[in-house]
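Read the figures in this text as sums done on the coordinates, not as results from a lab. In this text the structure is predicted, and so the values were computed from the model without any measurement. Cβ atoms are built from the backbone, for glycine too; each structure is taken alone.
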Structure P
Amino acid sequence: MELSNIISKALDNLHIESLNPMQEASIDAWKEGKDLILLSPTGSGKTLAYLLPLLETLKPEEKGVQAVVLVPSRELALQIDQVFKSMNTPYKVMSCYGGRPAMEEHRTMKGIQPSIIIGTPGRMNDHLSKQNFDASCVQTLVIDEFDKCLEFGFQEEMATVIGQLPNLQRRFLLSATDSEEIPQFTGMNRTTKLSFLNEEEPISERIHIYKVLSPIKDKLETLYKLLCTLGSQSTLVFCNHRESVERVGKYLQSQKFPCGVFHGGMEQEDRERSLYKFRNGSCHVLISTDLAARGLDIPDIENIVHYHMPIQEDGYIHRNGRTARWEAEGNSYIILHGEETLPSYIQEEPERFILPEKTPKPSQPEFVTLYIGKGKKDKINKIDIVGFLFKKGKLNKEEVGRIDVKDHYSFAAISRKKAKQALSLIRGEKIKGVKTIIEEAK
């Protein structure tokens, strides 16, 4: 496929050598000039499937916000923002979402003058109602995870956003599930529909499904034994309710099992910290609601555990879609007690997974995460943090993992074996002449 210069450069900056067929088809279809609906499974690379065509739509000579991307969650907004920035294009991008001051976002808008704004429907309406940016410049609307936006009840908010964008020329909807009709408020006109959903094979053949039997109704002990058996493998545990996530997390932590929790009722900073620790290898188990079933870019998840089974088959498919991404294989474990039966959407009886008689001790992650109380707004970047950890913390390249710099704080993964020594050495030291809190992230 012949790619334009700007797309080729973006892929080089992302260190991506080739596109998958879905992404190529999306770029070709967008060139036809119609509105586009793209249906593709979770984890198939839909973010690039619209960001790359969007790149060709943007005009360098035009000022103002040219494109708006609506998403159902702040995590997805941040993730897309990061991918676009990694493309290193001439265009500016920013994300907007609840849980932080809208005024701070407005100042950022005025400062960087973004060509693309990615945001949740409620926060986007906030900025539009206050006329914080010129809505008349917006020509392209993308709704990512459209089905999830509907599921979360964002119909009215999305309709209000669209109603405040008077000069929309193109619309691009992306979804992991098909629907009989697209709601009228989207304003979809001459439409091309691309479907990469395989209805005959809803569950990837690369996922191995197992059932784990719990001898008692309370499945906590069985879950603990299973996770200990899986060792240091990256594992995502799904519960149906926030309260269950908290209960499971507290139980595992009481058993000295390192894990993180993630659900919509948590503060934004706490959610980000849990995700970061899971991504960087300083916590290999994350307990979550279905909030983590879609939209989050967490590579190399080896196991999915269904502590509770989802009511609908779609939920089951999306959960399992977090593992076996791209060409990898993965495992899905269903924990059942004696009174539970498999839901009707599971046609074949899964293989039984037998837990060992002697439960191994909980595996300790290779890394720990440091919290650093300064970030981008304090003129601190990744290079500053790496240099600081090398020079003051006496760490080498292999002992420093992933580093994320937020606006007002940062996270850094360092070797667990060297953490105590490094913290002792850097306590009280300054980064770029700035004194700040540095501690292990809890």
Structure Q
Amino acid sequence: MSDPTNRLRVLFVDDEAMIREVMRIELPRMGHDVTVCESGEKALEVIEAGSFDAAIVDLRMPGIDGWQVVDRLKAVSPDTQIIIHTAHGNLDEAVTAIRRGANDFLQKPCKLVDIATVLQRVATNRTLANKTRALEQRLKTVEGSAELVGDSAPMLRVKKLISKIAPTESSVLVLGETGTGKELAARSIHEQSKRADMPFVAVNCGALPEQLVESELFGHRKGAFTGADTHRKGLIEMANGGTLFLDELGELDKATQVKLLRFLESGELRRIGENESFLVDVRVVCATNRPLQEMVDEGSFREDLYFRVNTFEIRLPTLRDRADDIKVLAQHLIDRYRSKHGGQPVTLGKDAVEALKAHAWKGNVRELANTIEYALALCDGDRIVASDLPDSIGTVSSFSAPISISNGSGVLWNSGDTKTLREIEMDLIYRVLDKHHGDKPRAAAELGIALKTLYNKLNQYEARGNAG
């Protein structure tokens, strides 16, 4: 059982020397890592120092007994599956064990095959729990299928490349402007891979609190730092067996880059505060809108990590580069919105289609999604017409003399554009981000806003436009 998705870290606690020696030999033969303790006192020390997937605990021991070990495990490591192993078992004691938090019950003497069966059940439960956590995380942002919409030449090239890359185990780097659908491309890779029925865990590296980045990614043991009250799995471990999507990869600091590289090279994960590492099997897909090669040249991104994540590169086209897809994309967004919120079918009028195709779409599919939501709120009946679209889409100014607003980044607005305040703000943000090659802290400083405010504004567009 060398498959990392089935390999468990097992704590075995028993005061009988012969049984401990048998487990010290046989559990590794089953494919598991084992820590053997001869007493409850020793078990409590080990529990405080590290974490386990499963604990096989004898109840009747001198000094600190098995019940105390079980109670401590439930307090500091609630994800650990507990198996009671005792020679004094009966139905009443088994019921008590389950009520006190045990997951299974074995009566001595038991066969090795029974222990192997129980541990296989633990491995299966762990996989299901990881899938559930991953699903809950994905449902926080209500998402549709991973269908990449559009049949323009640029999108057909992307789809063909994904279909060839997805069945492999290679790492993939997805590049593209904000709003082009990088997470959607990553989910499409996952759903066409051999790991499709395993977790897909998406991580926005730029949105992770700076002081908690390592903890979020790698997990921690109880007491590793102030506030670490229990052992906790990291997002990488949650993706075990499946796909880990690291969005905004360029936002990671150099220290975290080193630790991520070490994991990608070895497949070994070590939680913060623990001394022992363990194997995790994940396929990594990364994405960024920042110029990683330039960051490598200037020393802000590690070259070895860049080459590690960039086995295959997929560059997503902007919406401007696939104008032929705008009509079908807009209709897809209409149908998706209606399926969520109900209502009669709605189509696009010819004048609305022409106006949409004439727009620059600096915010890409995300901006298109916002536009469609706006139009749906205004349209009467079953058809969106040009007058239902925001003023910034395909309108002509009524001012006879041009008026403009500008700053150091260039002209932001003129009367010929008739842009809304939101469009002006959006243009400025993108211009400053482009000026700083996607460096959000520097962009936020020039804009005179907090970094968190910048993320909130970008996320407002992203939350509605995860399609394409």
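Of structures P, Q, the largest value of Cα Rg over 2.2 N^0.38 Å belongs to Q.
Tell me which structure, out of P, Q, gives -13500 once helix-only ellipticity at 222 nm (-39500 (n - 2.57) for each DSSP H run of 4 or more, over all residues; to 500) is calculated. Checking each candidate, the match is Q. Between structures P, Q, the greatest calculated value of distance in nm of label points 7 Å out along Cα→Cβ at positions 50 and 106 is seen in P. Quick check: 3.8 is what I get for distance in nm of label points 7 Å out along Cα→Cβ at positions 42 and 242, calculated from one of P, Q. Which structure matches? For distance in nm of label points 7 Å out along Cα→Cβ at positions 42 and 242, the value 3.8 is produced by structure Q.
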